[in-house]
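The structures considered in this document are given below.
What follows draws every value from the coordinates through simple rules; no lab data is involved. Just so it is clear, the structure is predicted and the values come from calculations on it, not from any experiment. Cβ atoms are built from the backbone, for glycine too; each structure is taken alone.
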Structure P
Amino acid sequence: MTDETTRPKLLVLIGPTAVGKTRTSIELAKEFNCEIISGDSMQVYRGMDIGTAKITTDEMDGVPHHLIDIHEPDHPYSVAEFQEQSQRLIAEITERGRLPFIVGGTGLYVESVCYGYRFSESGADEAFRDEQFRFAEQFGAEALHRKLADQDPVSAERLHPNDLRRVVRALEVFHVTGVRLSEQLAPQTKQSPYDLCLIGLTMDRQMLYNRIEERIDLMLDQGLVAEVTALMDKGLAPGLVSMQGLGYKEIVSYLQGECSYEEAVVLLKRDTRRFAKRQLSWFRHMKDIEWVDLTDTGNFSANYQKIRAIIAGKFH
């Protein structure tokens, strides 16, 4: 392990959906000469803007962003691909004399880069995988998730039921190797290859839930239903990983006549609250995080100064 003077610096900002990462990250990026790497597994997809709360060009305010709009929605994006791309970008940004800055809420993705996880090539069983996807189609994603909970409760706790591809992969790893995915990840080193400054944003749980519901109402006003309709009109199958994302799966159900619009909105708000809870659960298992509570949302300046002081102290 190299010491902190030779390891590349890496700034990371994590937190649950709707906690306020975007505004904070832009101000930090401008002050600390950063380029931002999106740590969100859904913002890689073109044409999926509203439902992913994708940052706009105006919101970027001139700050370079990476790993946004890099794939069509039918691409099976993976944590291994994210890790490889992020490692390359960190080296390139560092070479440019700027500070690499990962911002996002997809826990496994961000953690895999922070600690250089090695993903085992544990083999594949295509027939088994197809069988699990058919099971989910017939009985629902929740039923498949319960299968994982019986086999690997630690992985089930960390994976959203709608994250079908990862749920199936976790089942497949156990099926092929006889070893749970969580057990394969557990012994991995928690030493970072980077001089790491890892900041987590949090706030009062009920306030966060209120912000989530307000964000969803805004997404609907901005045209979420039209966005999902356009994706379906392009022939994108509802079973795609991208179309199983929050905001898309629920609206697809409405558009296919499986539920009313009102029921879809209720489900979306419920599922997003649960997702935020899972994000926080994941982050609690991570180490090295300096937490900043943003409950006092009216005092952005004071909250920002706390975060700024952490970064300045870490990177001198």
Structure Q
Amino acid sequence: MHLLFVADPLESFKIYKDTTFAMMREAQARGHQISACEPKDIMWQRGAAVTAAVRDITLTGDPVHWFSAAQHQPGGQRQALMDFDAVVMRKDPPFDSEFFYATHLLEQAEREGARVFNKPSALRDHPEKLAIMEWPQFIGPTLVTRDPQDIRRFHAEHQDIILKPLDGMGGTGIFRVREDGLNLGAIIETLNQDGSQTVMVQKFLPAISEGDKRILVIGGQPVPYCLARIPQGGEVRGNLAVGGKGVAQPLSTRDRAIAEAIGPVLAERGLLLMGLDVIGDSLTEINVTSPTCFQEIADQTGFDVAAMFVQALEAAVAKPL
């Protein structure tokens, strides 16, 4: 297969932990051809197919100069997305206006015959924080609102709460307010912006001390190990981006039940890969844009997550449209 990865700049990859790199490495090992571009390289001109200025790359095995490219930068040679066997959308958050527009261009490419994973419409339809609300049986007390009084009522009921912006990533913008309500007003002002910004509020889950578990689901099936991201130094956030310690562990019975209930449903909607975040027994987020942790799980357990992904990708491409 000829695969196109739509991702962040290749030069920004930290290959010792980058999941997209792990996908590329496995794909090349299985004999597939690899190209890459950024969302900004995708173009749609009247009367023509959606194209991208791409770089055809080969992984070198060198930890510093990890790839060689036929093109130093994407040049004038453009390729239609429909001419690739699969387009893998791996642009990191934030899910901003530009990401949104990119999904529309990718969806047009689909209409022209491209195979895009994850499906662009599914990326739009499953905001990573809001998506959990479809599964109330698996989540803790949660509120989504623009009304500051709703937030105050939720705090009065649950006492110890977490507030977060819907468009946050990597643990940014997350606040904890305890029973005393200290700084609740200021935090509401910061996140809510006088009622103009929607906020998610959740009851604080003490099980965060044992880790915020990332459960990967590929082709509707859970990877048998998750990565528990354990807060360090008094933090309430376990995200690796803010210093959490990643510890791989087998799925618990509850972890597996959540993954097996949600995974096949969302896979049917076009999400080949997703990352479920679980604290204790409660689902807290469904990551669909560019779920990570392949290498951390593989390094600690020996389970080859990238191989599972590329096998699922091959199977998905083999299915008729």
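Some observations on this one:
- Here FRET efficiency 1/(1 + (r/R0)^6) of positions 7 and 255 (r between Cβ atoms, R0 = 30 Å, to 0.05) was derived from just one of the structures P, Q, and that gives 0.05; the source is P.
- Structure from which 31, 25, 18 was derived, semi-axes √(5λ) of the Cα gyration tensor in Å, options P, Q: P
- Structures P, Q, by distance in nm of label points 7 Å out along Cα→Cβ at positions 95 and 207: label with the highest value: P
- At a computed 16.6 (mean count of other Cβ atoms within 10 Å over residues 167-174), which of P, Q: Q
- Source structure of the calculated read-out (semi-axes √(5λ) of the Cα gyration tensor in Å, for residues 31-78 alone, 25, 10, 8) within P, Q: Q.
- Winner on relative contact order in percent (Cα under 8 Å, 6 or more apart) once structures P, Q are ranked, highest first: P
- Distance in nm of label points 7 Å out along Cα→Cβ at positions 215 and 247 from the coordinates reads 0.8; which among P, Q: P
- Structure from which -8500 was derived, helix-only ellipticity at 222 nm (-39500 (n - 2.57) for each DSSP H run of 4 or more, over all residues; to 500), options P, Q: Q
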